[in-house]
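Structures incoming, each one as structure tokens.
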Structure P
Amino acid sequence: MSSLKMMISRAAASRLATGAGKPVDSVELVLSRNIFTSVRTMSKALTVDNINPNIVRLEYAVRGPLVIRATEIMKELEKGAQKPFKKVIRANIGDAHAMGQRPITFIRQVLACVSLPELIDKGDFPADVKQRAKEILDACGGGSVGSYSASHGIELIRRNVAEYIQRRDGHPSDWNNVCLSAGASSAIKSVLQLFCNNLGGKTSGVMVPIPQYPLYSASLAEYGLQLVSYYLDEATNWGLSVDELERARSEAQKNANVRALVVINPGNPTGQVLTRDNIESIIKFAHKHKLFIFADEVYQDNVYAKGSKFYSFKKVMTEMGSPYNQTELASFMSVSKGYMGECGLRGGWMELMNMEPGVQANLYKCISAMLCPTVLGQTAVDCVAKPPKEGEPSYPLWLKEKTAVLESLNKRAQMIADTFNQMEGFQCNIVQGAMYAFPKIDLPQKAIDAAKKAGQQPDVFYASRLLEETGISIVPGSGFGQYPGTYHFRTTILPQPALLQEMLDSFKTFHSKFTKEFS
């Protein structure tokens, strides 16, 4: 008999000899449990020790442990648990509808008609809604949104996206270079996979802004790619310096083959909007070092600050002329953000520029393995790319709703920055765009020491206390990356005005109490 079998046998015999209800020696019991656990583990094809190590390393702070705890607290409240608050405010994620934003009527009416076509004839909907639904259904197999589409999306909708891009930038867009996706995230991940090739024995490196949206760090970890961090300058409202890009690339080249550059504009989590001059300098840097540009532009409708304006990388690159207009680029857009906030529909697109035809063919081949993005998501994309025109029946309401959402977000962006800047130990840059604020907080040394004792990052410690005492769920800055020795957190500006004011008032009370406790 093997030694393991003998140990199991002895442990089992010991447990049986005690009889029902009789205690077992604690050491013996622990040994017995550990052995039986080991046997169960050995019987599994997959264990934590033998799964893809990249998956183990993957972290996604926006839906991390604190968010899980927030969900637990919500369930505790539902069961009648007594807390110093009555509800959880989920300021951790950019989910507009979850925070009370009402859907855009035109989008939902078209979705209703394509989902239940009999509404086209029987429903009391505007004529342009019915016409749009007919067009989309005619482009679907069997006239149903329940059928598969082409892997990279319905051609009609890809053409409409290309026309949207052309109207936005004033330059032609080839619909063959437009690929629809399940939100921007799936498209970003599809392109990132193309870099999984260790050329010359070096891991492929992708330059990512710090702070960054955790999709990038998580995806790079998943694919075994090297994250090359470049820091945004908080002192200049999260400005992007080419000198910093050069520093980051130069240092990373020692151990990695740096091949791509990610730019998030407007910024997440930082809320900055790049100037045209800044974009031009970034393009020149990418061209100089033969870097592929990922232009994450999902917040292009969310620009608030006076003097700020969105410029697409494609527009700037095209107008810079040769040789810069030959730089490889993938730009991304989503219906989850903007004025739409249709996160759950999972609709988005990417436009490819200057990609080698063979590479693009292989990318589309890879995407085809996922069959197709949801056709309802593609329908929402069509409504965004081709909104009602002036003179059409749906136009007045569409314009009113869009304007109201963006004006309200503008006011909330100002409210949140003003409030944090009035609080002791806080510094919050103006929210120029996107849906978030990323304030810096000076934590007392005693709080930092208490965090270390608890085995937590100081900003995690602060966010955890905030959640448990107020029900406000935010994401610690360490989940996005931050300059060493600084502490931040990300909060959305999405709670509706009354709820946002309630959140900020509660935040101020908590912070005052926290500061006194650890001063």
Structure Q
Amino acid sequence: MENFGIGSWLQRRRPKSGSKTALISGNHELSYDQLAARSARLANALRDRGVAKGDRVAYLGENHPAFLETLFACGSLGAVFVPLNTRLAPPEIQFQLQDCGAKALIHADSLGELAARGSAGTAVARLVAVDDSVDGSPDGADGGGLAARGAASGGEQGPTAVEDFEDVLASGADRPIDESVTLDDGAMILYTSGTTGRPKGALLTHGNITWNCINVIVDFDFSSADVALMISPMFHVASLDMGVLPTLLKGGTVVLEPKFNAGRTLELIEKHRATTISGVPTTYQMLCEDPAWETTELGSLNKLTCGGSAVPMRVLEAYEARGLRFSNGYGMTETAPGATTLPAARSREKAGSSGLPQFFTDVRIADFDGHPAAPGTVGEIQIKGPNVIPEYWNRPEATAESYAPGGWFKSGDMGYKDEDGFVFVSDRLKDMIISGGENIYPAEIEQAIAELEAVGSVAVIGVPDEKWGEVPRAVVLLREGAQLTEDQLRTHLDGRLARYKIPKSVVFVDEMPRTASGKIRKAELRARSGQL
């Protein structure tokens, strides 16, 4: 084969695992044979509609087989796949489509209005709608007639009609495409959160994705017997590249769930004998607080991966009581996304750590002069390896600013290594609070506050102060029915933290602003600090 990228994976996997179930979505299943055949048809159909190597194809929708069929079809063509966050507003969708220059947008039918408004005035020439209703089946090639539902409201350059995904797929020839694709070719563009200005498109190559998957398989010991339950959206790189793609590369089974619900997740773990799930600490907290937690059979689980922040000790203990342990980790979109992994066997011994560098990835701590920092000294976390992106899409200045001499990617995160080489993330550089000349890292305070049983989630931000410049403020969401006062919180921290780190104010809120992956939007909290 001439294609050495991810677009060749299904054809290479087919003779080894053809009849085995690759995907489960609701009551529908697709074998590796079926997934490969459908992706090949879609690739031919897209090529017939003018999509060529290097062109961008966007996807807007929740977890669904069509997402992966589009990804692999693009990979077969050498086209670049651009997953879009379904939580974005139309102008944000429009910016990303304009920025990447997508020629086509495949979207969930339920998001038709968002797709139409977001694609107006862009280079998108075709809209294709996927039936994402409960009964929408990916089993056959017969169309569901979605195109008859109406036309898109595209702008001057926008599309004028919506095609049905199944109709498009059925129109493609039933033969694989073997385009010449190297590991250095672009595979995906994923947009960063854009918490400081416009989001940037991280260009992940086929090599970035492949090496990340190898790291995952090595460090997490994935096998063809794994059943990965995906409860986080695949338009986020952690779900896609740390769960879905390593599982499919090994010939395992992926269970797709479009929305996270704690009770349903527990049902699916038991029903499908899931071996692996991934999420953020809030995800795991909601699972162990669900009424069905104690009665659900969880014995099949052997990989629980968590990112975003350290798992609170009380949540860790709830899982240990059921014989389960976490593998924490650290990474970002630009590292495809894995950088470090904390082995589950050392989760208690190295509590709070994000672990060791992944197998084919190097991680260092650089001081403010750019030199390697001594163990225990906080500096910037920098990453190097074949999983690190080569560039931001159409952002040469941002690309140049993001790399230190020697090819080290500057994460913008602060942290340190202990004497054993384990990485501890202190905080985002931009989240660091400088109070009276002292550097304060909110993550340290948040972890201490999260030990309180009454706390559901917490974020610490810096707020202006006439005397100290800025001081920490704790924004706290209590667990349902729980009570906690500001004095009780401060008393808990007294003796655990230096006095200057203890929040000078505490605000209790009814809800936390979050990203689609569950991370708290600190930028929004800072912007609203005067109203809290």
Structure R
Amino acid sequence: MRVNEVIARGLRAHGVGVVFGVMGDANMYVADSFHREQGCKFVATSNEGGAVLMAAGYAAVTGRVGVATVTHGAIANCVSALLDAARGHYPLVVIAGDTARSQGYHLQNIPQREIVAPTGASYREVRSVETVGVDLAAALAQARAERRPVVLDLPADFQQAETSVGVGRIPYLVSGVLTPTREELEDAAGAIIGSSRPLVIAGRGAGGPGASEALRALAERIGAPVATTLRGKGLFSGDPCDIGIVGTLSHPVAMEVIGRADCLVVFGAALSSLTTWNGELLVGKRVIHVDSDPVALGRNFPADIAVAGDAAVTATTLLDLFDEAEAEPKRFRSDDLAARLQAWRQEDQGTAPSDGPLTLTGVLHEVESIVPSDRTLTIDGGRFSHESLRILRVEHPWNYAHCLNVGHIGMSVSYGIGAAIGRPAAPSLVIVGDGGFMLGGLAELNTAVRERLDLVIVLLNDGAYGAEYYRFVAQSLDPSLTTFEWPDFVDVATALGATGLRVSAWSDFDRLAEMIQPGCGPVLVDVSLDVTSIPDPGDH
């Protein structure tokens, strides 16, 4: 058996059903074996960075290890993608072809290890043709365990080399649930019982099986409102006392609730500077931090009580301890709070616009109401991001593929493609600016066309790099240097095989619902916005 066949069979044996990549002479046999011999899906992308971003988007919405492959030298095109995936804690394996060990000078022979190291991804090598099975398995296991990208170096001359190793020697990956003891949770239960105004906060790490139900039950039993981090959005959908996102995206009612809380019971959240307003929201509160990853506990800000444990198991045990103590629920969760939250939502949404110029907030509410709620969501970087992150919802945290882990723009379309392949029965909604689309989305739109994906790209087009526009104005510089005369994006989308919709008036949205029916393929919605109509990002 050849090495490329072992890798292809090994990927399939580990449950990898799709690989994203750009083929070259240093990885083409692996890609061919995976597709032709194993009958699995190979998604040919336009650029290598796009392949890694798609694998990250796939991992984000499935929870499985995403896999990409690139040829030798091309890992240099993946640096931004690896940075974002590493900071986003997405499990990936990138099979990176490398120049043959026996070959001397080659244009594509670059120091791959040194390029990968600063991104936060791990770097491993296929050590020999006889270790390929365990090397692949180790890379997959590491990516899953550490929840970060692993780059696996594969020399070109190994691909078709004969090997005696078989797939049967590849170990299977095993995962378990971290379960704290009742004794370990007694301090946490005591802190909750001793508080007056507890608040339950959940992040993406609390999105596992049964966690939502367990956390809702705990919150109701202890009388606590619920909230999420940005990446936990959707976990408490429908709960009348869900105050929404904690931190810089909080609305006024939520900020009041957070300010009054005296005990924060946090599950699966990083408690970053954005979530905590640089720690200000934690002042004067007891913090109980629960996470299945012990390294995450107190990583950004200290916790009064740290618990290494699965969210669902920990919440259920705390609920039992609360019952055993026959403790009365607090009064922080109330019908009055539910009514105030409902009133805020109605005020925020306002009435459907029928005339007047397009506004960012109005456009986002239109998109929120038209695109089916059972969707995946990806939002690019730009001055539209704050409102988009605040307004647009998902039904579960794992339906949201966060691609703002570094702050680079232009990543959302590729993330959205990966999400669409990961959840093919749901539309994939992408929010992107004109600059971000030109930077990273344009190259991969045809990939979505070739794959016939139900991808809805809402392109917020103000004809500028908007954040820079405001900076130039504030410094009395010439803002025209930040504006562009882009091509007609509807014509571009049509030329690439997608469907385009030009939106310059509110009535243009009337066509969108019929255009995004299942099986309709990619749709690009070019929304014309005045450059001065979008809030200055410095206002948030």
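Miscellaneous remarks
- Across the set P, Q, R, distance in nm of label points 7 Å out along Cα→Cβ at positions 293 and 317 reaches its highest value in structure R.
- Given 14.0 for mean projected area of the Cα convex hull in nm², for residues 45-228 alone, calculated: source structure among P, Q, R: R
- For helix-only ellipticity at 222 nm (-39500 (n - 2.57) for each DSSP H run of 4 or more, over all residues; to 500) computed as -7500, the structure of P, Q, R it came from: Q
- Given 69, 52, 43 for Cα extents along the principal axes in Å, calculated: source structure among P, Q, R: Q
- Comparison across structures P, Q, R (criterion: relative contact order in percent (Cα under 8 Å, 6 or more apart)) gives the highest value for P.
A short reminder: the numbers here are calculations on the coordinates, not readings from a lab. What you are looking at is a predicted structure, and each value in this text was computed from that prediction instead of being measured. Cβ atoms are built from the backbone, for glycine too; each structure is taken alone.
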